[in-house]
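So, here come the structures, one by one.
Since every read-out is calculated from the coordinates, none of them should be taken as a lab result. These figures come from a predicted structure and were not determined experimentally. Cβ atoms are built from the backbone, for glycine too; each structure is taken alone.
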Structure P
Amino acid sequence: MKILVTGGAGFIGSAVCRYIIDQTADTVINFDKLTYAGDMARLAALDGNPRFRAIQADICDASALERAFATHRPDVIMHLAAESHVDRSIDGPSTFIETNVVGTYRLLEASRVYWNGLDAAGRAAFRLHHISTDEVYGSLGDDGLFTEETAYAPNSPYAASKASSDHLVRAWHHTFGIPVVISNCSNNYGPWQFPEKLIPLMIIKALHGERLPIYGTGSNIRDWLHVDDHARALYLILTRGAVGGKYNVGGNAEWRNLDLVRTLCGLLDEMMPTSAHRPHHALIELVHDRPGHDQRYAIDASRIKRELGWEPHYRFEDGLRQTIQWYCDNASWWRALQVSGYSGQRLGFDLSSAPKGPLLDDR
């Protein structure tokens, strides 16, 4: 089976590509613009593999999509190409609308033309798997879980752009008959994550002995999912999920941001007993909250467990320890990002009277 993966050089997309090449006999065609968050270093282990090919192109480029379909003749699509940072969406929402909404539309139209030209067997086997986020559902209170039937209520430009793309995929299925499946995941973490996100940012700053900024009171809650567990789930959904269906993917690991960072600091104390920055929890500081910060996300993943037999393998504390060790062992990767211009600055925040802090996203 030939799988076209959009955004395959990103954090989640690269984990998907590695999983497919390592665990299946399928071929991967990676279609990626290689923005700041896309990095082919994540896929270096696949260099030279005859079942892996890469195309550098923009998901909004209809001609590039048409050429990719005509040249590689994929059997199925996994759509992960997206702008994904909430703070960046507050600072500059237009890029999110262009990539996440217009880009998804371009892919759907290219897929529709391609699918209509397939023979009966190809049309029956074709799938377009759209990978989305739990942020489309909005914010939970103290109780309850997001299910596949939860009404959409996005609160950030990022979430709104992903909700829009979900609706487009659903509409192209019901109107034009394209076989699709949609999945919505909780917060991912693990090796190779770009260091604007909460966990890698906290690790890197703690290693440098810098302050560890946490929004508001640190009471916001997220459910955490190891990226390798997510990759495994996505392949199952692609190959065994119900056409027209929807699956929530979560890690069964709800953590308050403050508790997560304290746990991370405790692991660093244990793993780096000679660090001059111990105890690392002393580096924590609360900073002014970001606009529209959702209080709690939590996933009900019972459908994917019931229908596809998937559940997370990683216990969060074990996955966090593995992730910390990876960033300690691969400092050359994230240091190169810092040299190239990323310095952890805070975005999406222009209240001049409030204290400025480094960029932080608990997505």
Structure Q
Amino acid sequence: MSSPRIVSKLPQVGTTIFSVIGDLAARHPSINLSQGAPSFPCDPELIRVTHEAMLAGENQYAPMTGLPALREQLAAKIAASYGHHYDAGEEITITASASEALFCAITALVHPGDEVIMFEPAFDSYRPMIQLQGATPVVIALKAPDFAIPWDEVAARITPRTRMIVLNTPHNPTGTVWHAGDQEHLARLVRGTDILILSDEVYEHVVFDGALHQSVIRYPELVERSVAVFSFGKTFHVTGWRVGYCVAPRPLMEEIRKVHQFAMFAADTPMQYGFAHLLQQPAHYQGLADFYQRKRDLLVSALADSRFTLLPSAGSFFMLASYERISDEPDSLFVQRLIRDHGVATIPVSAFYHDGTDQRVIRLSFSKDDDTLLAGAERLCGV
């Protein structure tokens, strides 16, 4: 008997670098500076309220769009943070992770034959999500050391087929952030067009050195054409709970919800009760930037005597490190050697470029407890 013929929709996609590094680190016990997942506990109050919701029987489907109380809390939070009022009933949707929100937005709003501009290095799901719609990713490469947006190139790559521009600030993996001038430049480029913006802002509260997060929501000319995506997991140290949300004007959200209802229907119910409760205590997320900035600075100080050259981190859970003074190996081989020979897991930045662009730079995560950061830095100082 012959096997059925399989035609892959993603023929170029294999196992992600995160799985490769995770498997190698499991075989060679390593300090984990690779994954953007906190190694410290969340607020016990979040666990308590979520558990109480479970005990109270709140274990069945939530409304497809999310618990009304949670959406009301988010509408108030966004208005206070960014000055724009979303309708909690029609323009905010709770999703099963920020990744699901990204997927639903791209699936709902991008069509076969469209072009979607994106910037690399990039979170590795953007490109396959675009390709699954029969659309073409139009990739603009950002270059070390500053990874600045080349606005002249962006303008040149816009065509009548451009449907969407995907942005991410604070940025994974580089730790860079968009500034007011970037958003204003973007607004000028899309003015008078039908181009949509998909803004991945999962690290919205992790912006350092007193800077403001430049959300698309701050800009009236952008907000009318934008979908913004956020993560409870990143904000409340529970990345494994997989709950996020997106906001958009009603005409866009109507289309996104059509996909969401069939992709997932509703996010986990007890967790939504927990998040709704904790959002009433803004001190947590308002203090997140200082919390992670201390961790960034701790790692920078601990690596001061290493041979790595650290690139500035203005936000997110990450900083980049050049190893040009250490080795001329490709970054994919260098990170494997760090695991095997030194017991530290990191991520090669080439994995965030579809063509494997290698600038001899690796990504370090400082979303770890202080002991882990210091132990990892000690080993890296020995490289």
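If Cα extents along the principal axes in Å, for residues 35-170 alone computes to 48, 36, 27, which of P, Q did it come from? All intermediate terms of the calculation are to be shown ahead of the outcome.
Numbers: P: 48, 36, 27; Q: 56, 34, 31.
Derived from the structure labelled P.
From P, Q, which structure was mean count of other Cβ atoms within 10 Å over residues 43-50 = 15.8 calculated on?
Working: P: 12.9; Q: 15.8.
Working through the options, I get structure Q.
Comparing distance in nm of label points 7 Å out along Cα→Cβ at positions 147 and 283 across P, Q, which structure shows the greatest value?
Numbers: P: 4.3; Q: 3.3.
Top value of distance in nm of label points 7 Å out along Cα→Cβ at positions 147 and 283 goes to structure P.
For structures P, Q, which has the highest computed value of FRET efficiency 1/(1 + (r/R0)^6) of positions 11 and 59 (r between Cβ atoms, R0 = 35 Å, to 0.05)?
P
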Tell me which structure, out of P, Q, gives 20.8, 66 once Rg and Dmax of the Cα atoms in Å is calculated. Q
Which of P, Q yields 19 [relative contact order in percent (Cα under 8 Å, 6 or more apart), calculated]: P
